[in-house]
1. If distance in nm of label points 7 Å out along Cα→Cβ at positions 72 and 264 comes out at 2.7 when worked out from the coordinates, which of P, Q was used?
2. Upon calculation of helix-only ellipticity at 222 nm (-39500 (n - 2.57) for each DSSP H run of 4 or more, over all residues; to 500) from the atomic coordinates, which of the structures P, Q produces -2000?
3. Where does the value 21 come from, among P, Q, when relative contact order in percent (Cα under 8 Å, 6 or more apart) is the thing being computed?
4. Going by Cα Rg over 2.2 N^0.38 Å, which of structures P, Q comes out largest?
5. So if we calculate Rg/Rh (Cα atoms, Kirkwood Rh), for residues 88-231 alone for every structure here (P, Q), which label has the highest result?
6. Kindly point out which one of P, Q the value 18.2 was derived from, the read-out being mean count of other Cβ atoms within 10 Å over residues 248-255.
7. Ranked on Kirkwood radius over Cα pairs in Å, for residues 160-287 alone, which label among P, Q comes first with the largest value?
8. Which structure, out of P, Q, was Cα extents along the principal axes in Å, for residues 240-295 alone calculated from, if the result is 36, 21, 15?
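Coordinate-derived values only; no laboratory data. Note that this is a predicted model, so its numbers are computed, not measured. Cβ atoms are built from the backbone, for glycine too; each structure is taken alone.
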Structure P
Amino acid sequence: MLVYISAVFRKRHFVKGYPLKLVMNKHTLLVSMLLVCHFVFAQKKAETAFILEERDLIPEGIAYDPTEKAFYLGSIYKRKIVKITPDGKTSDLIASGTDEIEQVLGMKVDARGLLWACNNTPEHDTVRKISNVHVYDLHTKKMVKRFKLVDDNRHLFNDLYITKAGDVFVTDTDAGMLWVIRKDSKTLEEFTKHGSVAFANGITATPDEKFLIVSTGGDQGVVRVDIATKHISAIPNDRYMVMGYDGLYQYNNTLIGVQNTFFPESIQKVTLNASSDRAERIDFQCEGDAKFDSPTTGVIVGDEFYFIANSQLLQIIGNKGRIKDTASLEQTFIMKIKL
C-alpha cells in the first residue's frame, strides 16, 4: 500500500492535459488512499476496440455517431478531428487547422448529426487566448457554426453536454464556470459566474435533465447544478471525496468517470441515490491496464464504454506544445468495457 501511495504523490495532477493547480490536502489524501485500498479487488478487463497508427495525435476527446456507427477523435497536437469507421479505418474529417480549429478537447454528436467540438489555443500561447466551439455537419463535413470567445481572461473550453431539447452546456476549466448555447442561438451565454465551479471538467446530467453533474478539480468534488435555479451543490459520499474525473457520463443512474488525476488511472462507476444528490457506492470498472497513459474521455454506446486509453498527454505538458520524445510514442488505443 505504501508503494502505491508514494506513486500518487510523485504524479502531477492534470485536467485534460493542462496542469491542475491542486493543493494536496486531507481530502485528496483520503481519496488517494481509498483508491489504493480498492486496488486489491477483482476488476473487469478492458478490450482493445481500435488501434490508430498515427502515434502523434495526442487525442483528448471522442464522440460517436449512431447513424454511421462511426467514432470521432479530436487531436490536441495536430489540431484536427479523425473519423474511425466501424471496421477501424481512419481518415481526417477535419484536417489540421481547418476553419481555424485549435487544440481539440471534448466533443459530442447531437440528434441532428452535428458534431460539437471544444477547442482552444495552446496554453503556452499567451497572445491569442482563443476558446472555440466548432460545429460540423457530419453529412457535408462543413462547419455550420463557430462560437468564439476572446477577452482579457484565460479560458479553456473543456467538455460539453447536449440536452434532449438541444441546449449545449460547456465547461470552462480555466475560468471555473459553465457556458450555455441555447438551441439555434448564435451566441454564448454565461451560465454560472466566473469561479463558481473550480476547474470545471467532465459534464453530464441527471436522467430527468433537471440537474447538470460536473466534475471539478477542487474541494467541490463532483457537483450538481440546478438548471432552473443555477444553484450548485456537492454530491457527497460518506467515505470518499468524489473528484478528479476527466470524462464523466450518466448510465442508468450511475456515473461513469475516467480517473486520470490519481494513481491508479482507472474507469470508475459511481452509484447515486434515487434523487442523484449523494454517491452511495464507488467501484472500479477497470484500472492499471498496461496500455493506460493518461486516459481522458469516452462515450457510451449501448451498454459498452469506449474510451481513449493512452492520450500520451504528458508528452506535451510543459514543453510549449512540442512532443518531448517522438521515438517513445505508442500507437493510440481506443478501448472498451462492458458496463
Structure Q
Amino acid sequence: MTEKKVLEYDVVILGGGPAGLSAAIYAARGAAKTAVIDISMLGGQPSNYLELENYPGFGKIGGYDMMEKFEEHADMFNIDKYPMQEIQNIDLQPDIKTIGTLEYVFKTPVVIIATGAQARKLGISGEKEFLGRGVSYCAVCDGAFYKDKVVAVVGGGNAAVEEGTYLTKFAEKVYIIHRRDALRADKIAQERAFKNDKVEFVYDTVPVEIKGGQSVETLVVKNVKTGITSELKVDGVFPYIGFTPNIEYINAQLEQDEAGFIVTDETMKTSVNGVFAVGDVRTTPLRQVITAAADGAVAGCYAIKYLEERKEKAPAQVLQAE
C-alpha cells in the first residue's frame, strides 16, 4: 500500500464554495499557509445556478461565472487547492487536527468547515428508484431533458419558485406544489411565476408517491386539508424543500442543532477550539451566497486571531514545563 503524503498547513478549509473561498482569501491575506479541500471541483452549489441577481455589485451573473471569479481572486494569494478529494477520516479534537483523504493526510491547528448542504429528500416511495430517470434536484443541470414535457416542482421557497420558472424554458407545463396556502419566496420571484402561463400552482398539497415504468409517469399528491389524493401526469419531479448539512464525516465531534447544522458563535467558532464552520453547513437564519461569503470573511479573520493567540501561549507553556 502506498504511504500517504503528509501535508502541514496553518489553516485547512473543507469546501470550495463561496464560504470556503472567502475564508481562504482572508486567511491567506493574514499570512497563514492555507489549503482548500473539496470532494468535487471548487465552486460549490452556486456553480449550478443559472444566474444570480442579488449579489451586490454584479447585477445579473451566471453562478458558474461568479464562482470562477471567486476562485481567480483566491489564486492571487497562492492558496493550495485540492479538488476531487474524498475525505476518509477526520479528527478535530486534538490541538493539531488530522484530515485523511485517499491521497493525503493534512495536519493543521485550524479547520474551517464550509462543506455546505445538499437538497433535502422528499422521503417518499419512488424518489430513490427514479433518481436520474425523472427525479432531479438540479433544474439547471437537467432542465433541457424535459423539452415539451410536464414536470412538478415541490416547494414554496425561492429555490422552488425560481427553478420552477426556469424550467418553463423547456417544459410545456410546470406544477409548483406547496404544502401551504401561500408561498415563502420573495415577492419578485412570486410575481414572475404568477405571470408565467406555463406555471400552475397546487397549494395545500404534498407528494405521496412517484410512479412510473422506465421513467417517471405520475406523481401521487395529497391535499392536506381534505385528505383527498390524486395523480398528476408528469415526466419529472424536482424537489426543492430545503437542505441538510454535509457533515457525514464529522461523527458528532461538534455541537449541532436539531436539524444537524453545526452550531457556531458570531465569530464562526464551533464547540471545539480551532474549528470554525461557515455558510450553509452552520445554523444560520439565511442561506445565500452573500451570507456564506460574509461567514467566510469572519472565520478567516478569527482563524488568524486564533493562530496568533496560540503562538503567544506556546512560549509560556514551554517555560512552565521547564
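1. This figure was derived from Q.
2. Corresponding structure: P.
3. Structure of origin is Q.
4. Q
5. Between P, Q, the highest calculated value is found for Q.
6. Label of the originating structure: P.
7. Structure Q comes out on top.
8. It traces back to P.
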